[in-house]
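Undergrad: Next come the structures, one after another.
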Structure P
Amino acid sequence: MKIGIDARMYGPAFTGIGRYTSELIKNLARLDSKNRYTVFLRKQVFDDFQAPGPNFEKALADFPHYSFGEQIGFLKLLNASRLDLMHFTHFNAPIFYRRPSVVTIHDLTLSFFPGKKMTNFFHRLGYHVAMRSVTRHAKAIIAVSRHTKADIEKAFGIPSEKITVIYNGVSDNFGGTAPTSRTDLMQKFGISRPYFLYTGVWRDHKNVVGMVKAFAELNKEMGGQYNLVITGRYNPAYREIPDTIRELKLENDVPLVGLVADSDLLALYKNAIAYVFPSFYEGFGLPPLEAMQCGTPVVASNTSAIPEVCGEGNALYFDPYDLKDIKDKMKLIATDPIIRQRLIEHGKEHVKGFGWDKMAMATLGVYQSMQNSL
């Protein structure tokens with residue numbers, strides 16, 4: 001087959017989906033030498049991208065998501081490519097593309113928590129039209145969790161048999177040795193005390209403000225013993241995060257360190273007291289698994305796909321709508337060495353079930369299962 005992969009979100013700028021796409025391509029190259037692949041990329045990563053195998057080629061598809069270029073230019077390019085199968089790694093696809101396709105749905109966050117990204121009527125309309133179109137016309141849908149699969153069935157009336165659940169993986173890099181020492185790390189990011197860690201984008205459903213407020217109460221109770229390190233690209237649309245830090249006089253307690261390199265991220269994970277994952281909603285939730293791989297205990301929300309992914313007994317769960325519960329669980333994981341050690345051991349064992357090679361193998365199985373019907 002000639003298979004296309006939409007890699008317009010390839011690269012670190014797109015965090016979770018970018019990692020998913022890059023790991024899919026890398027591992028397909030290891031597993032499959034028979035099918036031919038065309039990888040569609042944006043201009044900013046096109047020159048740096050190296051085809052991972054002789055059966056891979058790249059094509060420039062510099063069409064932003066939610067744009068007329070996506071609907072017209074990308075459609076024209078895909079039709080001209082005459083692919084046997086196209087894999088859209090995100091729901092944004094040309095709505096009039098009718099050749100056989102597979103789509104990965106990572107979550108339905110914008111259905112339940114539209115946030116500031118979706119205040120524009122046309123953005124909301126575009127999202128719903130794109131999601132309904134791609135789920136209806138795709139030959140198969142990949143959902144990254146059972147929870148996401150159930151959301152897709154309920155929200156769009158998609159039959160269960162059309163949806164395959166394939167979990168994301170965790171990079172082996174998170175099991176390695178951090179190249180940055182603890183001393184250098186603390187100095188580089190202005191960390192002065194033992195710290196909790198949050199990684200991820202700044203969005204309403206991530207509940208970052210709630211986490212900061214809970215941490216403020218914890219530090220008040222514990223005499224200012226801790227830092228809370230927050231990574232992620234600064235987003236001016238979510239000024240309530242730095243504003244809350246300033247209002248609570250936490251400027252010296254909560255370093256906002258921005259988007260960090262993978263080497264620094266590894267060191268941040270490994271040296272943290274605990275990783276905090278306070279989201280109201282997740283379709284999967286990769287960072288807690290990365291933390292487990294690093295031997296860092298996890299304290300996380302008990303909502304959406306998070307308990308499914310983190311599993312029973314591998315994380316300490318809280319109600320994300322209850323600030324006292326968040327505070328109490330952060331305190332417990334920081335002060336009880338027996339619970340910490342148990343979570344570290346269970347987490348390291350649990351994360352072995354999640355591999356990007358397994359994800360790519362299962363995805364290749366979806367491609368192959370469709371071959372006879374093409």
Structure Q
Amino acid sequence: MSIDDIATKVSKWFQDSGQSCEIIISSRIRLARNLSNHLFTTHCSNREKEIIVSKLREAILKTSIGSISEYVDISSASQLQKELLIERHLISTHLCKGQGPRAAIISKDEVFTAMLNEEDHLRMQAILPGLQLKECWELINRIDTEIEKQVSFAFDQHLGYLTACPTNVGTGIRVSLMLHLPALKMTNQIEKLLNATKEMKLAVRGLFGEGTDALGDFFQISNQITLGIKEEQIIEKLAENLIPKIVEYELVARDHLLKHQNNLLEDKVYRAKGILENARLISSKEALFLLSNLRLGINLGKIKDVAISTINELFMLTQPAHLQKNAGMSLSPSERDELRAKIIRNKLNMRKP
């Protein structure tokens with residue numbers, strides 16, 4: 001696997017499979033760890049960062065997932081390569097903008113990623129399509145155990161794992177799901193949901209994580225509490241209680257649209273389809289919005305000649321870095337808008353006579 005190779009395909013976590021995949025795009029579990037006897041990355045010298053990267057690289061590549069993973073030197077990667085990995089949710093903006101030695105280790109199927117010298121020495125994630133939190137936990141927990149047999153993590157008997165950010169102290173776990181909630185947005189119930197998630201001690205972020213907007217009606221919902229509660233309890237609470245409730249709210253909103261606001265629904269869906277099939281210029285933000293409405297129309301049976309897999313492909317491959325990487329050149333915003341529109345137009349019209 002090379003960074004260039006992955007730009008032409010859709011990530012496994014975005015392939016429309018798994019429980020409740022029409023609403024739950026992906027499940028992700030992230031663990032934060034730091035090596036003992038080393039300063040946090042914010043206080044490390046470049047030499048110490050090099051040592052940390054070397055230790056973790058050696059340990060991770062010796063694990064059961066190491067043989068099917070690739071090492072990426074983020075400190076020497078191009079800006080376009082880093083942006084591509086961000087668009088695929090494989091690395092964070094924090095790692096991209098960091099200073100000094102830092103790296104990522106990515107499994108060839110993109111299910112597992114380890115970021116070295118991000119906010120913590122090690123932040124690793126397992127990500128799968130649909131509602132598969134337990135499967136994510138089985139994978140990440142196994143790799144975590146295999147790594148800990150080779151290195152010593154900073155750990156306190158009373159507090160748990162020590163992390164750079166106090167909100168991660170304890171288990172160091174962040175459990176998150178990416179949800180597609182267009183009906184709640186369309187029926188003006190999304191704010192009510194967001195207020196309810198605060199009461200449930202959940203954090204809500206946009207498509208690309210902290211500080212980003214909910215583009216395309218995608219929301220990332222995750223736990224806030226990591227201290228004083230076991231990992232399995234956090235996962236169980238989300239997987240069996242909180243997230244199913246949110247899915248149910250979205251399904252009720254979709255049913256309401258079909259029964260009571262069908263004209264509004266069809267107008268949104270067919271208008272999106274018409275623009276996408278004919279537009280000559282489409283921005284990234286507009287494409288996400290229109291593809292979101294089209295995806296809803298497919299799920300509700302309004303659109304029968306477009307597959308969800310096609311929509312998922314267009315969601316990912318028309319993002320700025322993907323466009324430029326596949327074009328083999330740097331493109332201005334207007335050139336990207338033109339190419340994006342052409343790709344979408346050709347893809348949606350290819351089955352027409």
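Undergrad: Work out which structure the value 4, 16, 27, 27, 18, 7, 2, 0 belongs to, where P(r) over Cα pairs in 5 Å bins from 0, in percent, for residues 33-96 alone was derived from one of P, Q. Before the final figure, lay out each step's value.
TA: Numbers: P: 4, 16, 27, 27, 18, 7, 2, 0; Q: 3, 14, 21, 21, 24, 14, 2.
Among P, Q, the structure yielding 4, 16, 27, 27, 18, 7, 2, 0 for P(r) over Cα pairs in 5 Å bins from 0, in percent, for residues 33-96 alone is P.
Undergrad: Here is a further query. Which structure, out of P, Q, was Rg and Dmax of the Cα atoms in Å, for residues 41-200 alone calculated from, if the result is 19.7, 57?
TA: On the way: P: 19.7, 57; Q: 17.3, 54.
Here the read-out was taken from P.
Undergrad: Taking mean count of other Cβ atoms within 10 Å over residues 265-272 as the quantity of interest, name the structure among P, Q where it is greatest. Walk me through the intermediate numbers first.
TA: On the way: P: 22.4; Q: 17.9.
When mean count of other Cβ atoms within 10 Å over residues 265-272 is calculated for P, Q, structure P comes out on top.
Undergrad: If we compute mean count of other Cβ atoms within 10 Å over residues 49-56 for structures P, Q, which one ends up with the highest value? Can you show the working numbers first?
TA: Details: P: 14.1; Q: 19.4.
If we compare mean count of other Cβ atoms within 10 Å over residues 49-56 over P, Q, the biggest value is for Q.
Undergrad: Still on this model: Quick check for you: by FRET efficiency 1/(1 + (r/R0)^6) of positions 17 and 81 (r between Cβ atoms, R0 = 25 Å, to 0.05), which of P, Q is greatest?
TA: Details: P: 0.70; Q: 0.35.
Evaluating FRET efficiency 1/(1 + (r/R0)^6) of positions 17 and 81 (r between Cβ atoms, R0 = 25 Å, to 0.05) on every structure, the highest lands on P.
Undergrad: With P(r) over Cα pairs in 10 Å bins from 0, in percent, for residues 225-328 alone coming out at 14, 41, 40, 5, pick the structure among P, Q it was computed from. Walk me through the intermediate numbers first.
TA: Numbers: P: 14, 41, 40, 5; Q: 13, 32, 26, 21, 8, 0.
It must be structure P, since only it matches.
Undergrad: Sticking with this one: Comparing relative contact order in percent (Cα under 8 Å, 6 or more apart) across P, Q, which structure shows the greatest value?
TA: On the way: P: 15; Q: 20.
Largest value of relative contact order in percent (Cα under 8 Å, 6 or more apart): Q.
Undergrad: Match the computed value -0.73, -1.04 of log10 I(q)/I(0) by the Debye sum over Cα atoms at q = 0.12, 0.18 Å⁻¹, for residues 129-240 alone to one of the structures P, Q, and report its label. Before the final figure, lay out each step's value.
TA: Values: P: -0.73, -1.04; Q: -0.50, -1.01.
Checking each candidate, the match is P.
Read the figures in this text as sums done on the coordinates, not as results from a lab. Just so you know, these numbers come straight off a predicted model, no measurement behind them. Cβ atoms are built from the backbone, for glycine too; each structure is taken alone.
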